[in-house]
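Please find the structures below.
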Structure P
Amino acid sequence: MARISGVDLPKKKRIEYGLTYVYGIGLHASRKILDATGIDYNKRVYELSEDDVAAITKEIRANHIVEGDLRKQVAMDIKALMDLGSYRGLRHRRGLPCRGQKTKTNARTRKGKRKTVGAA
C-alpha cells in the first residue's frame with residue numbers, strides 16, 4: 001500500500017487517479033508529478049516500488065502544497081477576508097454563499113436546515 005503525504009492510496013487504481021486522493025492534487029497536477037518523476041500513468045498503485053513512492057513524495061514536497069498545509073492556508077485566507085470586512089468575508093461569517101448565488105430558494109447547503117418563521 002502506497003502512503004503519500006499521510007494518505008493511503010487505493011491499491012487497484014491507476015496511479016494517475018490514485019494521486020488525486022491527496023487533498024490539493026487534481027488530475028492535472030497528478031499528471032505533472034508523474035511526468036516529472038518519469039512514472040507511467042497506467043501503472044497501478046500496488047505495482048509501485050519503494051523508489052517510485054519516494055520519488056513521488058519528493059516531487060510533491062518540492063513543488064506542491066498539499067493536505068494540512070493547504071487546508072491551513074485556505075482557512076487563513078478566509079480569516080483574512082473576514083478580518084478585512086470585505087463582502088466575501090461577511091458572507092463567510094454569516095454562513096451564506098460567497099459567489100453570487102441566489103439565496104431565496106436555494107443555498108440550503110450553506111444556510112442549513114430550514115428555520116420556520118411566523119408559523120402558528
Structure Q
Amino acid sequence: MRKKEDKNFLLYVPTKRSKNITWKDRDDGNITLLINRDSPGEKALAFMFNAPKVISLDLDSLGSRVWLLCDGEKNIAEIGEIIKGEFGEQAEPLYERLVQFMQLLKKNALIDLTYPL
C-alpha cells in the first residue's frame with residue numbers, strides 16, 4: 001500500500017481564475033466578482049428558472065485583496081504574509097481564514113491550486 005503524501009497547503013499556488021469570471025472595482029475600494037453562467041446547462045437552467053445569467057459576488061476588503069494577489073506566482077503562505085502586513089490583527093486568525101477562503105474559491109471553480117514541483 002502506498003503512503004499518502006502530505007502536502008503543506010500553504011505552499012499551493014492559486015494558478016488561474018476561471019475564464020467565466022471578471023471583476024469590477026466598487027466605489028468602496030473592494031471588488032465584485034462577476035461569474036458568467038455560459039455553459040449550455042447553466043443557460044438552460046437560467047432560462048427555465050428565470051435565474052440571472054451573471055452572478056455577482058461582493059467581496060470585503062480582505063477577500064478583495066486576496067483575490068487580487070491570486071496571480072499564479074505567489075503561494076498561499078506568501079499571500080498570507082502580505083495580508084498580515086497590510087491588515088494586521090484585522091486578518092486574524094489569518095491562516096485559518098485564508099485556507100478556508102482558498103478552499104471555497106477552489107470548490108466553486110473560481111481558482112485552481114497547483115503544488116510546486
Structure R
Amino acid sequence: MEIKWTISKDNLVEINLTGQLVFKDYCEFLDKLGPIVREAGEANLLAILHDFTGWDKDKGWEDSSIANRNDDYMKKMAIVGDEKWRDLVEIFTLKGMRSVAIEYFASDKEQAARDWLET
C-alpha cells in the first residue's frame with residue numbers, strides 16, 4: 001500500500017491511497033498527521049482511493065479510538081473511491097459517530113467532494 005499526502009495553505013489535507021490499507025502504515029500516517037493538523041487548527045481531509053483493495057488482516061483495527069485521535073482538529077472528511085467500498089469505508093470511518101462530518105463520493109465525483117469540503 002502506498003499513502004501519499006500533502007497539506008495546502010488553506011488546511012486541506014489531501015491523501016492518496018493505493019492498494020491495501022496496512023494497519024502499521026495507517027498508524028504511522030496518523031502519527032505524522034496529528035501534529036500538522038493540531039498546528040493548523042482546523043483542517044479538512046480529502047482521501048482519494050486508487051485501486052483500493054481493502055484492509056490487511058493485522059490485529060489492531062478493532063481499536064476504534066485510533067480513528068478519532070485527531071478529530072478535535074478536523075472539520076470535514078471526504079473520501080473519494082469506487083462505489084463498492086462505500087459501506088465498508090463508512091463503517092471504518094465511523095461515519096455518524098464522530099464529531100467530524102464525513103461523506104463518501106464516487107470516483108467520478110472528486111470535484112463534488114472538494115466543493116463539499118469548502119462549504
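Tabulated results
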item	result
For -11500 (helix-only ellipticity at 222 nm (-39500 (n - 2.57) for each DSSP H run of 4 or more, over all residues; to 500), calculated) the corresponding structure among P, Q, R	Q
Value 15.7, calculated as Kirkwood radius over Cα pairs in Å, assigned to which of P, Q, R	Q
Relative contact order in percent (Cα under 8 Å, 6 or more apart) derived as 37 - corresponding label from P, Q, R	Q
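Laboratory data are not the source of any read-out in this text; all were calculated from the coordinates shown. Being a predicted model, the structure only gives us computed values, none of them experimental.
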